[in-house]
1. Suppose FRET efficiency 1/(1 + (r/R0)^6) of positions 149 and 197 (r between Cβ atoms, R0 = 41 Å, to 0.05) works out to 1.00; of P, Q, which structure was it derived from?
2. From which structure (P, Q) was volume of the Cα convex hull per residue in Å³, for residues 109-164 alone calculated, if the value obtained is 85?
3. Of the structures P, Q, report the one carrying the highest value of relative contact order in percent (Cα under 8 Å, 6 or more apart).
4. FRET efficiency 1/(1 + (r/R0)^6) of positions 37 and 93 (r between Cβ atoms, R0 = 25 Å, to 0.05) was computed and gave 0.55; which structure, P, Q, did it come from?
5. 43, 24, 15 is what came out when semi-axes √(5λ) of the Cα gyration tensor in Å was calculated for one structure; which of P, Q is it?
6. One of P, Q was used to calculate FRET efficiency 1/(1 + (r/R0)^6) of positions 221 and 293 (r between Cβ atoms, R0 = 35 Å, to 0.05), giving 0.95; which?
7. A value of 0.10 was computed for FRET efficiency 1/(1 + (r/R0)^6) of positions 77 and 261 (r between Cβ atoms, R0 = 35 Å, to 0.05); which of P, Q is the source structure?
8. Determine which structure produced the value -24500 for helix-only ellipticity at 222 nm (-39500 (n - 2.57) for each DSSP H run of 4 or more, over all residues; to 500), calculated from the coordinates; the candidates are P, Q.
Structure P
Amino acid sequence: MHIENFKVFSDLVESESFSRAAKLNGITQSAVSQQLRAMEKNFNVIIVDRSQKQFKLTREGQKLYSSARDILHRYEKLHSELQEMKKIISGTIHISTIYSIGLHELPPYVKKFLQIFPSVNVRVEYRRSNMVYEDILHNSVDLGLVAYPSKMRKLEVIPFLEDKLVLICNSDHPAAAHQEVKLDDLSNFKFISFDPDIPTRKALDQIFRESKLSIEPVMEFDNIETVKRAVEIGAGVSILPEITVQQEVKQGLLKAIPIKGKQFTRPLAIIHRKGRVLTPAIKKFITTLTETPYSKVVAENKSKYIDIPGDPLPV
């Protein structure tokens, strides 16, 4: 058995999907099936209970999976320690992030990191929040970036940034004449929000409940960019992280108005699976994100925005 066989098998067990295990390892579904049969022949046991409709390991399969994870962990740890001994910072960092962080907060950090460590390849995928967690739990990526992080037994959560929330409206809206607004004022405006399952929407709903406000959105969207476009055309107002509307405010398309009284923020965090071996490159990347203030990172770069590999998807 080669280490690659254990990797494919572990991915199969954790994803419960032959197609996903194949994609993660750059092979065909047929190859995954062949490797599974080869392992069963090598150890002379049945690994997967084929009498069940859903993917289910036999008792022997569970034992093999546990041992495979241990072997992979030891191998990854050894590889990482050897890299550290040689002071090598290279390899690929695969990141799964919600769209708003990937577009607005992450780019200057990636630019700074790549300037220091040009031998590292940073791959970024833009996903819905729930899919970021799934990517991490299935070991499909190294790191995840989310807003309002959820606590889970299998996750490590590292605080990243705190986004200030502001009211946004277009320049013709009555609220645009004010230097600040009270939260109670929202009851007088049409409000545009996110879909109910988006973490930022859940946080805003909680803020409204605590303030005893009954706010019914006139529109709901699954991503921050569409919310901004709806506000631009005068469909209503919204509450968004100030950093995500800087370009539109500069262009005069939107106005960002502070909320009077308590300052509301959106916490951002880095997540990775507990027990995952972090390579020297991943450790350095986490350090870059957590030890340098956003304003300083932006100031160090001529442009706040850079191109990041990946196909943006709405989040």
Structure Q
Amino acid sequence: MISLLHGLARHGRLMLVLGLVVGILVPEAAKGLAPLIFPMIVFLLFLSTLRVDVLRAFPAWADVPGYVAITLIMQVVMPMAAIGALGMGGGLSSTLGIGVVLVLAAAPLTGSPGLTLMVGGDPAPALRQLIIGTMLLPLTVLPVFWVMPVFGGPAMVAIAAAKLLGVIAVAGLLGLILRRHVGFLQSLQGERAVEGLITGVMAVVVVGLMSAVGPALLTASPDLLRTLALVFGLNFGAQLVVFLTVDRFGRAATAPPLAIIAGNRNLALFLGALPVDTAADLLLFIGCYQVPMYVTPLVMGPVMRRRTNRASDTGS
């Protein structure tokens, strides 16, 4: 069993793409897994704290203000700017508009350190940003939820934020306790095994998230093409802008992890906080958004490695 999990960890990129393909080509499996999406996302949060000792991975106190500033820019400033732009264009209440705002308001994807490794970057900054961003998510979503028409009045906003806080606190605390009390999980073998389990669960999650994509593909829905074009532009656009900006300011080492977390967000975590009807309407958007996320190592990896290697050669 352990060797199987290690194998999953080694072939992470292929597993993610395989999950996409299965979710699209086997709609029955995707439909059956759809109700389990939110529990599996919570399980991934638990596995993330099981994989890494959060207290040891927490940034040094002197570095915390920098990580908090990045979190506020990515999870408050960016979605609020999108709300302003969409509000002026009349698209804030549309499904695509809501999806864009929620993407930008979400914390980094649980698997962002792994994606950073796959593109040849240092996963440590991505991991620390993931920790800070997830911890602050119940607070950073408050202004975003407050001005989003889909969430209604202050009471509904408070309830949605409380749900997120409860999920994050319980999953994180359980993972932290279990890791501290099971010696195997603190070994290299144990960490690789959990990494493989994370890869496997991510591949299963994406099958469920494709439940609305398969039928739309079979019916050649124009909504599918519009949504795919939007999510590819949003994901890779955010990654490229952040990567080139950070690299331009001479921070080549942190450019890949910050780019990864800018474009790859834990959007599905909001499924437990959204009104039921809105969550159902967003399944196509969320499913489509998995495509650029899961092919990020294949698309962005060569770009980031080439730029980083060029910077290294110039520096030497």
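A short reminder: the numbers here are calculations on the coordinates, not readings from a lab. Treat the numbers as computed from the prediction; the structure is a model and nothing was measured. Cβ atoms are built from the backbone, for glycine too; each structure is taken alone.
1. Working: P: 1.00; Q: 0.55.
This value belongs to structure P.
2. Numbers: P: 116; Q: 85.
The read-out comes from structure Q.
3. Q
4. It traces back to Q.
5. Numbers: P: 43, 24, 15; Q: 27, 23, 22.
It must be structure P, since only it matches.
6. Q
7. Structure P accounts for this read-out.
8. It must be structure Q, since only it matches.
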